[in-house]
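Coordinate-derived values only; no laboratory data. Every value quoted in this text rests on a predicted model; they were computed, and no experiment measured them. Cβ atoms are built from the backbone, for glycine too; each structure is taken alone.
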Structure I
Amino acid sequence: MKRSIIRIDEEKCDGCGACIPNCPEGAIQLIDGKARLVSDLFCDGLGACLGHCPLGAITVEQREAAPYDERRVLENIVQAGSNTIHAHLVHLKEHGEEEYLKTALEVLREKGITAVPAGEWAGTGGCTACPGSRQAELRPKDGRQEPESQDPVSELTHWPVQLHLISPSTPAFRGADLVLAADCAAYAAGNFHSRFLKGRSLVIACPKLDQDQDVYSEKLTALVDHARINTLTVVMMEVPCCGGLLRLAREAVSRASRKIPVKAVVLSRTGEILREEWA
């Protein structure tokens, strides 16, 4: 059958491996120093890996290929003991692949593995005692209107910014002062762009909810050693779970061959700086 499937240009590929953690199906592996599609059966053609190759070696083409096999993909992920099951389910849900998702969940049920796909978290419960998820009204709703003003200029210099999605070899990170921000920080701090982003590069992450954080550690170490960032500023919230972001940064920097300064900035839920110090 003819269908969409990825193509890796071997001449362009330098074997950096940035595409591998961004393929939820495990269809790409490094073989003989090059990224290669290990089987047509594992590639769904949705292109989750696109945009993660800094050299543009990956494209999607229409060609004759064996049908994608969701059951084989899930069995392979489970057999390998991979921690990407959740990422795979999210991938299917976000692309509206309901039949593939149904098959995936059937395989997981057969194997006695419990997993909740993205979009179905409502009603599954949560840690209501955790300060990071406790509801609170931060400003009174008294109907007052803020004075009209011109929209501030964005200081964001690159995309993507989510730590799972970036490649350490992207030019925007070379020799940069890097900000590692908790997802919530930009919403709490009204001056986030002018205060923290001007003249800096950005990556974001959530130490409480994000999966596969070992990949985060590897990428941060690569940013220090290979992108040769100058400084790392961790901007996090006051809630306890956010402290994991600073621990992640410290561990990654400690493993790097280069030593760089790390600054910790702690914000209140209303955006005030509670603490700012070199860590």
Structure II
Amino acid sequence: MSIKANANVQDAAYTSFYHDAFVRLKRDKIAIACLVFIVLLILVAIFAPLIAPYPEGFQDTSAILAGPSSKHWLGTDEFGRDILTRIIYGSRISLSVGLIAEAIAVTIGVFLGALAGYYGGKIDAVISRIIEIFASFPHILFAIVIMFVLGTGVINVFLAIGFVGWTGIARIIRAQVMQLKEKEFVEAARASGGSDLKIILRHLIPNCLSTIIVVVTMAIPSDIMYEASLSFLGLGVQPPVSSWGEMISMARKYLRTNPTYSVFPGIALVLTVLAFNLLGDALRDALDPKLKNL
């Protein structure tokens, strides 16, 4: 079989595999509900200025720490800012951190993991030691140290969380590439004169795509929680930018007098993290070839 014919067969296998995975995913009603929730949340974040009842920094000085009402559906904070408005705008930060920080982590992890798995030997040993060093630190503590060094701010939150979250996917990709590099399609690519970089980018990493999708989906909620934790500690997103973690932190002083202040952003955080976790579990099951005939 020619190289071109082999590539066509491989592309057809990809199409069939992902089609079957999508069919299995559609059978999971909870996963579909989580997917709909995430899509709606993304739309809310994109169209926040149109959906929010007030501008992000609007202050109603006549309603300080007010409870839910027809004027302020979820109440107000200590500055008279509408809580629903701040939750809507806070979704932008949570989703941005989840997506951008994870993109940084995936880029680092997939690249280093693929290099380690493909070349082996000394390169694998060096990269594996680097992975072990980074993985030996608790991620949240490592992120706190980075934030102390870089300073507060949204961009630094992206960098801090991205730099501490790549070790897990690097290990997974390394192990998968070590298995794939011995396959016939990789040998065929080498025989056709393909460079190492071309083989890694066009043959090995695409075959790891299903694994990457699952890992990313299940890592996004962790990134969202890291951002909320950093903002809660005052090291992440700074006012007046809205953040669910910062809102919960500010509400601590009013837990007895105005408990709804912290409850509503907490609910938004829990629902978002739960939706991503459940969707990640469903994707893992749908993309598992062992479940194909079930």
Structure III
Amino acid sequence: MADPLFIIAPPRSYTSVIGGMIGQHPQIYGLPEVNLSHADTLGEMWDSVTAAMNFGTSGLLRLLAHLHENVQTEDSVLRARQWIMRRKHWTGAKVFAYIQEAVGEDKILVDKSPRNTMKLDHLQRLLRIFPRASFLHLTRHPLTTGKSTIELIKSYGDKDPSERNAHFSPDRVWLRSQTNILKFSEQLSTGQYMRIKGEMLLSNPHFYLAQVCDWLGIDPGAEAIEQMLHPESSPFASIGPESAPFGNDPNFLANPALDLARLAKIKEPTLYGPVEWLKGEEFSKPVIKVARQFGYG
């Protein structure tokens, strides 16, 4: 049986587009966000992620509907939900094994659920289930990550979250997630962990996708890379039915095809200077320290 790949990164870190790209490799099966790391049983996990607009539950529902019936409709999603309710006692390991059997034991499962990084325990649970799994750590500049977070929240009609909640700050979310990932990476064996800037991969995908393939021990040839350049081919790269619309970043789902010319122009901003959502203050020293460790300046 193939060992899975987990893409680990804070929310708004290009995980949907890069996960979608990697998931199109012929030796890989790209999952939507299944969020199976939050608890020991499916029922506990399900209760922990149920939230507004089904952001936390859409991915698993869409995946099961597709695996069971090869369609993602209101009816197939309803039956997937019923399947989950009858198996709330299953462990996350058993659910992953079920998914693996359904897609084929020779396929590498790729999960890119950003919620995996919100607690160190989530990452450790994945490692207990899959002690030989690979972990690809994607980074994104904290400034563009924060701007993307606020823009997404506003796009759903919410106020600026920093105005609604004085304790919310996207750079704190970024730092917490990155700190968890760095602590977790210390527990991994040589060769299990790879870190790469999302900006670099997207600006030169042919080069960096081949590196990822070499690391995973899968075909890095031109035909495989070409398939990876079409994340829109994934069955989870579009808006789903009303009761399970997401499972990936909404912006990606609305426009999943790559614009290579635009991606080649990605620029990294400076770490220094006033930050809009911090009311003109600069990033904290811990944020700057970790960002510089990742190569941002």
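For Rg/Rh (Cα atoms, Kirkwood Rh), for residues 70-205 alone, which structure out of I, II, III has the highest calculated value?
Working: I: 1.08; II: 1.19; III: 1.01.
Answer by largest value of Rg/Rh (Cα atoms, Kirkwood Rh), for residues 70-205 alone: II.
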Response to the item:
Note: distance in nm of label points 7 Å out along Cα→Cβ at positions 102 and 230 at 1.6, derived from one of structures I, II, III, originates from structure II
Item to complete: Determine which structure produced the value -6500 for helix-only ellipticity at 222 nm (-39500 (n - 2.57) for each DSSP H run of 4 or more, over all residues; to 500), calculated from the coordinates; the candidates are I, II, III.
Response: I
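From I, II, III, which structure was distance in nm of label points 7 Å out along Cα→Cβ at positions 174 and 190 = 3.9 calculated on? Provide the component values of the computation, followed by the final result.
Values: I: 3.9; II: 2.1; III: 3.4.
Label of the source structure: I.
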Discussion item. Quick check for you: by relative contact order in percent (Cα under 8 Å, 6 or more apart), which of I, II, III is greatest?
Written reply: III
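Name the one structure among I, II, III that Rg/Rh (Cα atoms, Kirkwood Rh) of 1.00 was derived from.
Working: I: 1.00; II: 1.07; III: 0.94.
Of the structures listed, the value fits I.
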